[in-house]
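What follows is calculated from the coordinates using simple rules that are stated; it is not laboratory data. Everything quoted here is computed from the prediction, not taken from an experiment. Cβ atoms are built from the backbone, for glycine too; each structure is taken alone.
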Structure P
Amino acid sequence: MPMTRGCASERPVGGFTLIEMLMVLVVVGIMTAIALPAMRTHLANADIRGVAEEMRSGLEVARTEAIRRNTAVNFVRNGVGWTVVVPGAGAGGTDLTVATRAPRQAQVTVTADVDTIAFGGSGWTTPFGSSMSIGLQSPSIGQCRPAGGINCLNVIAAGGGLVRSCDPAAVSGSPTAC
C-alpha cells in the first residue's frame with residue numbers, strides 16, 4: 001500500500017500570494033495618480049460653486065428682508081462670509097443683525113467692487129442704480145476657463161435688485177454669461 005502524506009480530504013489552500021497583492025496595490029496607485037488632478041479640479045469647482053451660492057443667498061436674504069420690512073437693509077461682505085443688517089432697527093437705535101454666514105474654510109479668492117450694498121423697501125438697490133459684483137476663483141489650482149479648467153463665477157446684484165450668478169467665461173448671449 002502506498003504511503004500518503006496528510007489527510008485524504010486535503011484541499012488546496014485558497015488565498016492570494018504576496019506578488020498578487022503587490023500588483024493590486026501598484027494598479028490602485030497608478031489609478032489614483034491618474035485621477036488626482038481631475039479630483040482637485042472638481043473640488044475647486046465645488047468650492048467656488050458653494051461660496052457663490054452662499055453669497056447669492058445672502059444677497060437674496062437682504063433683498064427679501066428689505067421688502068418684508070419696507071426699509072433699507074444692508075448686505076455686508078466679509079471675506080467669504082456675509083452679514084445682513086437693518087441699520088438703526090435694534091434696541092436704542094443700534095444696527096439689527098438679521099442673518100449672518102461665517103467665513104467658511106474654502107480655497108476661494110473673493111474680490112468685490114464694493115463690500116456693502118443696500119436694498120430699499122421696494123427691493124431695489126439704494127441709492128438706485130448702485131450695484132455689486134463679486135468675483136470668485138481658486139488661487140491654488142489654476143486659471144479660469146477657457147485658458148484653464150476652473151469654472152470661476154461672479155455673483156452680481158444689479159441696480160434694479162436682480163441677484164444672479166454668472167460665468168465670466170461664458171459666450172456672450174448665453175444665459176449664464178455675465
Structure Q
Amino acid sequence: MVQGQTMAQFAEESGGGEFIDAVIEETVVLNSHLTSSQLKEGITMDRNDPTQIKDVDFSELGIKALPEIFGHLKISGDLNLSYNNALTSLPESMGSMKVGGHLNLSRNALTSLPESMGSMKVGGYLSLSRNALTSLPESMGSIQVGGHLMLYDNNLPDPKPTKADFPNVEGDVFAVYG
C-alpha cells in the first residue's frame with residue numbers, strides 16, 4: 001500500500017493479488033493461531049479472471065477478529081465466516097463489502113453490527129442467525145440482499161424484525177426459528 005492511499009484505493013488498484021495478501025497478513029496478525037496458508041486454502045479465485053475472488057470459506061477457523069481492510073473485499077461468489085465462535089464484532093468497513101453470492105455469518109458470537117452494514121450489498125442470502133445480537137443498527141433497513149435475511153436465534157427484543165423493516169431484501173426475513 002502506498003502512503004496516503006486509502007484501503008479502498010489499494011483494493012481497486014492492486015489488481016487483487018497484492019490486496020488479498022494484505023488481507024491475509026492482517027488477519028493472521030489479529031488471529032495468531034492461524035497461518036497464511038490456512039487462510040489461502042479457503043480462497044477460490046475466479047477461473048476466468050485470476051485477479052478476482054470467487055469464494056471465501058473461513059468457517060470453523062476460530063477467527064476472533066477481522067481487520068478493517070477485510071471489508072474492502074469484493075467477492076463474486078460466497079463468503080462463509082460461520083462457526084467462528086470467538087468472533088464478537090465486525091469491522092466498520094463491512095458496509096463497503098460486495099458479495100455476489102451468499103454471506104454466512106451464522107454461529108458466531110456477534111453481539112453487535114457496525115452501522116455501515118446498511119450499505120452492504122449481498123447477491124444471495126445473508127445469515128446472521130445463531131449469534132448474540134441484542135439489536136440491529138438503524139442502517140440495516142437499507143441493506144440490499146438478493147435472497148433471505150436470517151436473524152433467528154439471537155437475543156433481539158420483541159417485536160422481532162419483519163420483512164417490512166427491510167424493503168431491499170428480496171427474500172423473506174426470518175427472525176424467529178421455525
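General observations
- Structures P, Q were shown, and mean count of other Cβ atoms within 10 Å over residues 25-32 at 15.1 was computed from Q.
- Value 18, calculated as relative contact order in percent (Cα under 8 Å, 6 or more apart), assigned to which of P, Q: P
- For the structures shown (P, Q), mean count of other Cβ atoms within 10 Å over residues 41-48 is largest in P.
- Origin of the derived value -11000 (helix-only ellipticity at 222 nm (-39500 (n - 2.57) for each DSSP H run of 4 or more, over all residues; to 500); candidates P, Q): P
- Source structure (of P, Q) for P(r) over Cα pairs in 5 Å bins from 0, in percent, computed value 1, 8, 13, 14, 12, 10, 7, 5, 5, 4, 3, 3, 3, 3, 2, 2, 2, 1, 1, 1, 0, 0: P
- Across the set P, Q, distance in nm of label points 7 Å out along Cα→Cβ at positions 17 and 129 reaches its highest value in structure P.
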